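Below you'll find the structures, each written out as structure tokens.
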Structure 1
């Protein structure tokens, strides 16, 4: 038949819209043209496809070949369309017959010898193929990553000849059904941190309610150690969360490592990172650090050392849980529901207010240092705590058996998060104002106490709501349906910089 229709998928953000590859072979001046908004890598596929077809013992038609990638207004890039184009050419030229071609989708890059090479971004493709009810043909090497989702019928192939025999029914390829093999990253244990019980309590509340946290203290007090142990006490990821996180990593420059399946991410960009590195960008917008930390932890060490304009890009995604990247020709929206954990020194030298007496910074210098963090950003961080130097240095060498491990703390965290899921199907940090009014109601005594505190420290309405959400989390950890005065008082105590 002179016309063949083959299905594939494009990559737009973490979405994989359907692309219909139409191949028409007709008499005329020999040549191959590709239409449908192809970018450079797609235009170059004509040479790869020609070489792969010839070296797979097929004949490349000496006719006029037109390839249309529909919809025409959707940009197409990468080498993923090599395979569907080659299959379309073989079908349209009559060299291949496939009865069930409409039930397949194809992605893969071709080598000149006909071998199939893995491509990035197959998880979104596999998700959409699953919803469409089609079988997915992809290169060997991509099947484990795509099979993480479960219930996806995959046909991994290593060569164009092998695939053509499968489609013709001569030598069927066995479908690949992955068994979920959950790899758990072994995060450092919280029991390694000596002392700092106030900070550990803050981390537990942070994990239970999905709250953001800022730690303030001199160098060497364990701020980075504490932050790196937060993923180890976070609740286990659901299949939906794992699929979202894997899809984002799959389309990034680093790709997805299947050993990290259903493991919370921990991203720690250096303070020299640019705003684009955090947000994402490029001609074909790629996800940045805040999206790669989706459903995980974004740790910003030495917070004031980041450029102020870099930190300001965090404000919108902290509220909305997503980030939109717009370019002249491309727009992409990525989820960015991350937990922000930040650490900073109290002054440029790091020892302001420390018992060592090492600090010689003036009040003006301290104020200038702290003012690198804007008020609106600071207002969006749920909890601010001090991490002071240990008063008793002998604690560093003690072997206290009563110190709780991350596993013990995580059990309490998961119970508190389960209460929140049953209540509003989301973490407390994500509650809307109407939900706060309904589920964080206070008796008159607690309400008067909170309002007097808000007035005394001149706090914003946003700070008021964040105190209520933290108090709700503390009550959930205590398995209390009603927020009481101790819960409010502890939540206020975690607004250290507001009280300062």
Structure 2
């Protein structure tokens, strides 16, 4: 079937760059785009009216952790300062000998009740991403059962995803004083890589080709050199993209320097991992960051020379009082910047705005991290990170991954008068402004409705699951804190 979208504004793509088309038409047939421009003379079977709206490439979220993220609600405006603002150490590191309770990401496959929990997390994740205009996402290394559940939801709801079980050589635990201890098990890492490759061999190309594999050694400091080297060999052999958390924490930075006498980025460079299809999670604590006071710094030069991809997650890290230092220098060095949500909300428009504003602050110029820059990061940048030139852009021959954004502010005055729709979206928009989502030529959301998804039911289920997580904190928290002690209420609660 041939479909035409008539729009007030279209973000087109020519000669490697986005363009802006006013009063244009986009035509796609099957899952491929045929025409983007002013007029189309051929016959069509269906017309979508996008007057007063912007037609854009679907967003590519390059850093997703499955779930409703209830545990992250415990680190808002609080945290232990000796962890240097690193969020996962606050809410996913249990007392030694205990496990994190309530969050299904930390359950073993087959645990009682886990199937329903994995299903809820996956349904919440994929639905939230689609609702916010994300047509492709990269899941950042959750375990096997999480990937199986996500695969089922991606197949059901129609999105595009890069999936595979993550792996490492052991995680962090803590003693009764809260002191960190790294548990090392190299065999665990080797088996994890085998599991990931087997999962990819079975599922790569599933959901009519919308699911692809990716290798994710979760963090540099919890992966052995051998595991990282084997990952690189496997990526080369099977032509797979990779992702890992690197240069993301003060603790991680110095742990790697202490163990290898190299920065995390220098280690990855020595192993031959740096490349456009290596998605570095965060990448903000590089040796060039003045907050580290690391005199012999060359990380940015190494990353830029390799044109490595950095998934910048601005909303998540600004909550922890930090940001990328700085957008303009990364861009000028040659780093491929892309955007990820990481945590709540999975709103790429809000992430674009946050990245733009923080980029101007750290760059000390309002010419940095422009609206054009951050939209490119949310589209083309993400496509580059997974080695694709057929998504993240609206051009003849590209896949029909398209979103329609309502510029009325959903019948509010939020946008005011619109002159440049891209600048208006970045400065005034939210994910709820996405009206229609098309993936692989199929409409998966129309009029803000996703067929088969009951948002009220999902919210109620997530609330119930979250209450269980908060209520069990005392059982596994290294300091034995209740959730009220770990994260006090904003104001004293009235009797």
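Just so it is clear, none of the values below were taken in a lab; they were calculated from the coordinates. Model, not experiment: these values are computed from the prediction. Cβ atoms are built from the backbone, for glycine too; each structure is taken alone.
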Checklist outcome for this item: If P(r) over Cα pairs in 20 Å bins from 0, in percent is calculated for 1, 2, the one returning 24, 58, 18, 0 is structure 2
Checklist outcome for this item: If you rank structures 1, 2 by mean count of other Cβ atoms within 10 Å over residues 202-209, the highest one is 1
Checklist entry - Can you tell which of 1, 2 yields 0.6 when distance in nm of label points 7 Å out along Cα→Cβ at positions 330 and 362 is derived from it? => result 2
Checklist entry - Once mean count of other Cβ atoms within 10 Å over residues 274-281 is calculated for every structure in 1, 2, which label goes with the largest value? => result 2
Next on the checklist: Suppose mean count of other Cβ atoms within 10 Å over residues 18-25 works out to 16.8; of 1, 2, which structure was it derived from?
Outcome noted: 2
Next on the checklist: As an exercise: relative contact order in percent (Cα under 8 Å, 6 or more apart), calculated from one structure in 1, 2, equals 19. Which structure is it?
Outcome noted: 2
Next on the checklist: For distance in nm of label points 7 Å out along Cα→Cβ at positions 66 and 378, which structure out of 1, 2 has the highest calculated value?
Outcome noted: 1
Checklist outcome for this item: Structures 1, 2 compared on Kirkwood radius over Cα pairs in Å, for residues 194-241 alone: the greatest is 1
Item to check | For distance in nm of label points 7 Å out along Cα→Cβ at positions 106 and 218 computed as 1.0, the structure of 1, 2 it came from | outcome: 2
Next on the checklist: Quick check: 26.9 is what I get for mean count of other Cβ atoms within 10 Å over residues 130-137, calculated from one of 1, 2. Which structure matches?
Outcome noted: 2
Next on the checklist: Can you rank 1, 2 by FRET efficiency 1/(1 + (r/R0)^6) of positions 282 and 458 (r between Cβ atoms, R0 = 25 Å, to 0.05) and just name the one with the largest value?
Outcome noted: 2
